[in-house]
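**Student:** Heads up, there are several structures right after this.
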Structure 1
Amino acid sequence: MAKILVIDDERAIRHALKEILEYEKHEVTEAADGIEALKIIEKEKFEIVFCDIKMPKIDGMELLEKFQEKMPDVPMVMISGHGNIETAVEAIKKGAFDYISKPLDLNRMLITLRNALDRSNLITETKTLKRKIYRTANMIGESEGIVKIKSMIDKVAPTDARVLITGANGTGKELVARWLHEKSNRAALPLIEVNCAAIPSELIESELFGHEKGSFTSAIKQRLGKFEQANGGTLFLDEIGDMSLSAQAKVLRALQENKITRVGGEKELSVNVRVLAATNKDLKKEIENGNFREDLYHRLSVIVIQVPSLNERKSDIPILANHFVKEICEESSMPIKLFTDKALAELQKNNWTGNIRELRNVVERLLILCENNITEKDVQLFANYGK
């Protein structure tokens, strides 16, 4: 059953459409003109709209444009007794799903309805899948450190300020970067991530700036670098403390001039990229040791966000553990198991050198190995299993 809005200034047409559609088990709302229709959609959501073209006050074509702004994913079928090919083409160009001329052909209308609902369902399923794939996990916790980070993200995200995110491995630096992007004005454009520690030093420049065909032995075709891929969006340089000095020099130039040159190329390319960086190293010590450029550090650290270790926010462990239980059980179709209060207290006693990542692994291990709800003894047996 679908919710359908029928807009027509002729009462007979509206009632006829309503009878047909309700016979097919759909829920139908009527509107006598465009102004009434606009008021209705402010209060209700619909899965398909049938709209007459020739109407007083606001005609169907104008209404089509307004509906495209307010609910672009809802199929709109235009109907008219004065139509021609030009009108039909214009309606489709403006975003109508289909065009039906009066007198209405029942079979044609029902086929159009079915196709429109199929498309609507496909759009909904696609969006759901995209949310599952690309969703950014929530920042879980109520400790003072996490509250400060959330507040900082809200203040900094809407700006284009560069942010340096510091903290030990597994603390959630990548999550902070994702939320900075999600809450920024660049959220509709890509967030491109580069793990500087995972790329060999001889390939990092090609990875960041791209290369021209033939610039080195394996360069069999031109390749766009991460700066170009992130153009208009955000570039996240993870583990930037592991980047080679030669690559650091080129990154510094890109930040200073908003221009890059591909490896083996001569042409300068303009880029508009917000750079976020993260490291588990003390960059000031790396500067003293000659491993990191001081001028690059100052370019990257307009804002510094220090992510606390799990040992520094143990009050969040019960909330995190219960969150991971729900998440893991949903992903693996496992029955929910609960932590006893003593089990949660036992988790808080642990030394979490691996931080959030280690806690999630422990929760998953406990869910797999424990028969029933998770007790204090279970945590003692399995929390440090394999260490």
Structure 2
Amino acid sequence: MNRRDFNKAAAAVGAAAAFSPLNVRAQAQKLKVGVILPRSGVQGFIGQSCQKGADLAPGVIKEMLGVDIELMNADWETNVDVARTRAERLIQEGAHVLVGPFDSGAAAAIAQVAEQRGVPFVINIAAAPQITEQGYKFVFRNFQTAPDIVRNGLALIGDLFRATNVAPRSAVFMHVNDTFGQAMRGAIGAILPSQTQLPFKIIETIAYDPAAKDLTVEVGKAKASKADFLLLVCRLNDGIILRREMIKQKWNPMGVVGPGSPGMYEEQFFKTLGKHSEHCISNVPWYNSKAELTKVVEKAFLKQNPKDKLAYHGLNVGFTFEAILIAADAFKRARSADPKTLAEAIRQTNITSKMMLGGPIKFNAKGQVEGIGSACLQNLNLLPTVVLPESAATAKPVFPAPGYQRV
């Protein structure tokens, strides 16, 4: 090979390298976000709710940051094995970053794939603490861990009792037995004994399958405990089944209080149960209705969903939107979709103009955002309503619930 042939060959190799998949991804002008949500299966309604937050994100973020976003949507069908394969496929198809999945088990599976493939993964909603305890470099979570949820949730229960001047002495604790439910049980077991200001003790703990179709035995056992109120960690479908069974068995405790779980503030909970959804309480991370970004997001939400209300989807829409915002903000600062560069930019995130309650979005060394706030939501007039803290409240809490009967 003479010098001229060598130079031609070198130029050809350089051109091929410039157009390799890795370089094409790094030089992308548009951020490709792989959104993995359970849009079918047991958690289908919740996944569809989260999707509303994803769908409005490209338009709002384009206006905010000037970043073009392409959504690559995938349904993991409430099946952890499917979540893993969907993550793999999205990466193969060119996703620069993954967002999702509203489930701790699925998040753990996707995190493994993201770490192995070296692609950033921003968790919108999933609370099992171990997910960010693995030393991962490409996994980030803008959501409370189970201990944070429980700590904030129990504090709000204390505020609730003080605000309504009641002091229940006992609770029956019912919880789903999936990854999230087990994490919540562990957190409650570890934290509640130290909360000496709370007047109640858990006198019975009952676990159940979130896919259960019949909770007759479990509710009967809870009623037989004669506890003052029900402390409940549920999801949507099982929450509906459980509430119906309470009505069937005429069990009317002082109230149903969630220390931090989905289900009872979801739109489908209200649509299915009607008046029987009233007065249930959920202590959860929530959006700040007074924040400027909330107003922008709500306007976009109502434009896309004119017959809907943001309040039915507040947690799902808010954290899904913020997860995509985190990715877009990093992409703009990094000026690259190279996975390592993008992950490093995410690690340096400092978003102060946000939608959800709490401090700025900043990741610690483990990839976890700290200082996310919670609110006490009570179902009033068929709408999840903030009743605590007072600074964010739009109504006063009602406890015990009307119809309370001492067993």
Structure 3
Amino acid sequence: MLHETKLQVIPSVSEVDARDWDRLANPALLRPDALPQNPFISHVFFRTLEDSGCLDAQSGWHSRHLILKSKETEIVGLMPCFLKDHSMGEYVFDQAWAQAYQRGGGHYYPKLQCAVPFTPVTGKRFLVKQDGHEETYQAALLEAAKEMVDQNGLSSLHITFPTKDEWQQLGKEKNMLQRTDQHPHWENQGYKHFDDFLASLASRKRKGVKKERIQALETGIEVEWISGGDITETHLDAMYQFYVETHSRKWGDPYLNRTFFSLLAQRIPEQILLILAKRDERYIAGAFNMVGSDALFGRYWGCLEQHKCLHFEICYYQAIEYAIAKGLKFVNAGAGGGHKLARGYLPKQSFSLHYIANPQFREILKHHLEQEREFVDMDIEELTARGPFRKQDN
């Protein structure tokens, strides 16, 4: 099969027709009014990052997407890749690796990154045609990415937040290192109302949630869900102000610019949910969410006024309410945050794959990651046991 395909590197998703891209990434998008399972791997999301100027020389994300074509020039595989000269915006932290690599006399940057920029959400990273040759296409794309590293003197290849199937399958390939972490998710157990979710919690936790929801809104705050054609530039102005406030306070310059939010809302408004808090006719806090076919993805939060428990209400409880109302199976709450556990968001494994060109450094990391994976498994088990849900009777 490999001799019947050819590989190409492109500097922009604009060089691929959106239907060709989404046919591999989110086939449901080809149906009218359908929502993608994962909106972040759609053509429009990558295109909006590019068109808004969020991916450029200044950001340090240089597009080098791999395209696999059949002999008949049909695209049968895609691998979204970027040359990176830093480790920002990835959420799989390898800065300690970079420091150790450079202390040994090497140059860790630039490196090759297969990812959705600024987005710690699990999803397909090898977008391949489903025709019985999926593993062959994946292997060809991976081998091409590793050759790009070796032939250009790069230090490494990093595939962040792939699916578990990709992680397991491609982790068997020669010289690939496997890494795990954990991110919080809420799962809908067939709830019809928020009270059904509350009933699943232990008594003390249930009382705590009820108290927090009262405290969050007791100063006269109102909550609005805004999506689709109801989203205006005024709403986006407010949301961007919240986003900048949080990002600047925690990490410095924000990754996304104001243009990105407008373009995304123009192009896929039905896949966006703003949860905004208003007090005295003024928006004071909000959360930006993306909507998939079976999940709500919480992405950005910020506030201009500090109110007790408002963060929990806007980001977690309102997201649960929305998911139940729309029949969504999951809420993906983004990265980190031990405080999410008590609100019903349990840890779930996330994955990454790594190819390190230097064999000595690769061997060192191999042993380190074996220990790290064991620690992650134990951490997930412990956190899950401490979750807020009622213990089931044996």
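**Student:** Quick one: distance in nm of label points 7 Å out along Cα→Cβ at positions 293 and 325 came out at 2.4 when computed from one of 1, 2, 3, so which one is it?
**Tutor:** Details: 1: 5.0; 2: 0.2; 3: 2.4.
Structure of origin is 3.
**Student:** If P(r) over Cα pairs in 5 Å bins from 0, in percent, for residues 77-308 alone is computed to be 1, 6, 11, 14, 13, 11, 9, 7, 6, 6, 6, 5, 3, 2, 1, 0, 0, which of 1, 2, 3 is the source?
**Tutor:** Working: 1: 1, 6, 11, 14, 13, 11, 9, 7, 6, 6, 6, 5, 3, 2, 1, 0, 0; 2: 1, 6, 13, 16, 17, 16, 14, 9, 6, 3, 1, 0; 3: 1, 5, 10, 13, 14, 14, 13, 11, 8, 6, 3, 1, 0.
Of the options listed, only 1 reproduces it.
**Student:** Can you tell which of 1, 2, 3 yields 19.4 when mean count of other Cβ atoms within 10 Å over residues 141-148 is derived from it?
**Tutor:** On the way: 1: 15.2; 2: 24.6; 3: 19.4.
Matching structure: 3.
**Student:** Of structures 1, 2, 3, which gives 61, 35, 33 when Cα extents along the principal axes in Å, for residues 213-372 alone is computed from the coordinates?
**Tutor:** Details: 1: 65, 39, 29; 2: 60, 38, 28; 3: 61, 35, 33.
Matching structure: 3.
Every number in this text was worked out from the coordinates using simple rules, so none of it is lab data. Everything quoted here is computed from the prediction, not taken from an experiment. Cβ atoms are built from the backbone, for glycine too; each structure is taken alone.
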